[in-house]
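Engineer: Pasting the structures in now, so scroll down.
Please treat every number below as a calculation from the coordinates, not as lab data. Quick caveat, the model's predicted, so the values are computed rather than measured.
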Structure I
Amino acid sequence: MPAWALRDDGIAIAVRVTPRSARDSIAAGTPDHFVARLTAPPVEGAANAALVLLVAKLFGVAKGAVTVIAGDTARLKRLHIRGDVTMLAQIAQRLYEAAA
């Protein structure tokens, strides 16, 4: 799967997570995934919750619109973001353009 894929009701993104970082951030990674650095530890779902909040803020959607659909306990996760497909895809594209 590429870093993001269009869905009928939003987009799906692949994210490689590094917990216990100095600050929360998300940026372009490889063509296959975004890279997220989170201050939260990888215990009891804290990193997943922090990732959902970060992605919701970055993509301008409510946290309830972001769902971890795969990789709940893995570093590489897939998330579904519900919302306007065109707007979400433009935000994802801008993340990659900023890294170029």
Structure II
Amino acid sequence: MSTEKKRVQFRAPDRLIDRTDALATVLGEDRTDILVTALREYLQDATHDDALLQEIADAYYDDEISFEQLKSLVGAEKAANLRVLKQQLSEDFIDEVADA
């Protein structure tokens, strides 16, 4: 995992931040640690959702996200499989157009 960090600023409902602060106090951590952990877990869970995986694949096939972004979302093995499928789909399309 990269040790480089990016500063992010966002707005969230007061109640959500209050709950985050309360949990941080209980755990003896700071708000940022709680939010980073929550975001990491959300992204991990989300990429195991079949519908979301299809959306991610579609975005890659449509060149809306790069291979590196795909890999960071779904992992190296699944990304490699999707890259091969994209290449096959492109080749099939070219063959279909050539035959027409």
Structure III
Amino acid sequence: MPAKIKKGDNVVVIAGRDKGKSGEVIQMLPSENRAVVRGVNLVKRHQRQTQQSEGGIITKEAPIQLSNIAIADPKDGKPTRVGFTTNDAGATVRVAKRSGDVIDG
């Protein structure tokens, strides 16, 4: 079955510390059932100084569980579930259950 959430999708956090925030998926980790979302689940990381980079405290995105995010509806940006259907060309496309709009393609 095709993936319901892919890299580049706009998603909304539906549970956890960042509930209600939205952002773009910048990395998928399917083996861990997690995704990295821009601007969501920010953590502070203490970085040691090296010859290439300066040390200090860096803020970066940590992976978030897939069950805590949902695709943002293309019409209104609210969280929606994802369904699959075939288009006229016979390809499988993702569809937002909330509005019926095609998510990609």
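Engineer: With Kirkwood radius over Cα pairs in Å, for residues 15-54 alone derived from the coordinates and found to be 9.9, which of I, II, III does the value describe? Can you show the working numbers first?
Structural biologist: Values: I: 9.9; II: 11.2; III: 12.5.
Computed on structure I.
Engineer: Shifting gears a bit: Quick one: percent of Cα pairs over 23 Å apart came out at 15 when computed from one of I, II, III, so which one is it?
Structural biologist: Numbers: I: 15; II: 48; III: 36.
So the calculation was done on I.
Engineer: Now, a different point. The value -24000 for helix-only ellipticity at 222 nm (-39500 (n - 2.57) for each DSSP H run of 4 or more, over all residues; to 500) was derived from one model only; which of I, II, III is it? Numbers along the way, then the final one.
Structural biologist: On the way: I: -9500; II: -24000; III: 0.
Attributed to the structure labelled II.
Engineer: Let me ask something additional. Identify the structure, out of I, II, III, from whose coordinates relative contact order in percent (Cα under 8 Å, 6 or more apart) was calculated to give 20. Intermediate values should be presented prior to the final figure.
Structural biologist: Working: I: 31; II: 13; III: 20.
Answer by label: III.
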